[in-house]
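K.L.:
Please find the structures below.
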Structure I
Amino acid sequence: MFVLMKLTLGKEERLKSRKLIERLYTEGKTIKKFPLRMVFLQTEHTSNYPVQCGVSVPKRNFKKAVDRNRIKRLLRESYRLQKQIVYSGVDVPYVFMISYLAKEEWKYEDIAHKMDKLLKLFIENISEE
């Protein structure tokens, strides 16, 4: 069954809570699909959506804010277009943070391909639990 959903990434779907982010990094589990790493945690959150997602790009690898912001836009866009993978496989609320690990900027197509693999790996991971 395919559920028709909006391909948006609104305020409710973004991970903003500092407390949740802190808990995510202390208690969360990690999966990697280079150049992406996802830290995820099954927990209740304030949103009506099944998952809240955040993206990060380390300042250590990209000194200029314009470079970091561009990569974050690419990450959010590739997640936005593929989030139905997660939404169809999740039945309890999750929060996760996707980090960019490479030291150079990748093309959007490559990032989107890796995002697809990462999200499928996440679904495999949580269905085993």
Structure II
Amino acid sequence: MKARLERQAAAEGVTERLLLERLVTEGLDGLHYPGIVYRGGPTGRRAALAVGPDVWEVVSALRHTSGGDEERVQVLAEQFELHPRHIRTALDFAADHRADIDRQVAENEAAAERARQVAERRADLMAS
């Protein structure tokens, strides 16, 4: 196991201690929030539903829904084609990790705005 830990830490360019801390944190989150997994990607590791979207995506969509709590959960369940319990799991996780999830939502919104601006400039260029 030590050799595997060393190889993985080296592959990720982190210390073994940092890798262990991340693995323990993610493992505990998985125990406390069944159905939550972590995925890697260009923006780093992020919490997600094993059966669906990233948690930040659920929270972002929640901000664009209205109605009572259960009505909003049902709307999101239909939107993501999931059982409402999965949406509740994502929201419970987000409530306990609010700062991280809010940061991920803000980063995505900023990236979307940058992409919109580039597309607008490209369209202007093409029209000239």
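K.L.:
For the read-out log10 I(q)/I(0) by the Debye sum over Cα atoms at q = 0.13, 0.35 Å⁻¹, for residues 7-46 alone, a value of -0.33, -1.12 was computed from one structure; give its label from I, II. Don't jump to the answer; show the numbers that get you there.
P.N.:
Working: I: -0.33, -1.12; II: -0.30, -1.10.
The structure behind it is I.
K.L.:
For distance in nm of label points 7 Å out along Cα→Cβ at positions 31 and 119, which of the structures I, II scores highest?
P.N.:
Working: I: 1.2; II: 4.4.
By distance in nm of label points 7 Å out along Cα→Cβ at positions 31 and 119, the leading structure of I, II is II.
K.L.:
Sticking with this one: Quick check on the output: 2.8 is distance in nm of label points 7 Å out along Cα→Cβ at positions 87 and 103, derived from one of I, II. Which one produced it?
P.N.:
II
K.L.:
Starting from the value 35: which structure in I, II was relative contact order in percent (Cα under 8 Å, 6 or more apart) calculated from?
P.N.:
Numbers: I: 35; II: 17.
Derived from the structure labelled I.
K.L.:
Also, quick follow-up: If helix-only ellipticity at 222 nm (-39500 (n - 2.57) for each DSSP H run of 4 or more, over all residues; to 500) computes to -13500, which of I, II did it come from?
P.N.:
I
K.L.:
So, one more: Compare Cα Rg over 2.2 N^0.38 Å across structures I, II and report the one with the greatest value.
P.N.:
Once Cα Rg over 2.2 N^0.38 Å is tallied for I, II, the winner is II.
Taken together, the values in this text are just the output of simple stated rules run on the coordinates, not laboratory data. Remember, predicted model here, so these are calculated numbers, not experimental data. Cβ atoms are built from the backbone, for glycine too; each structure is taken alone.
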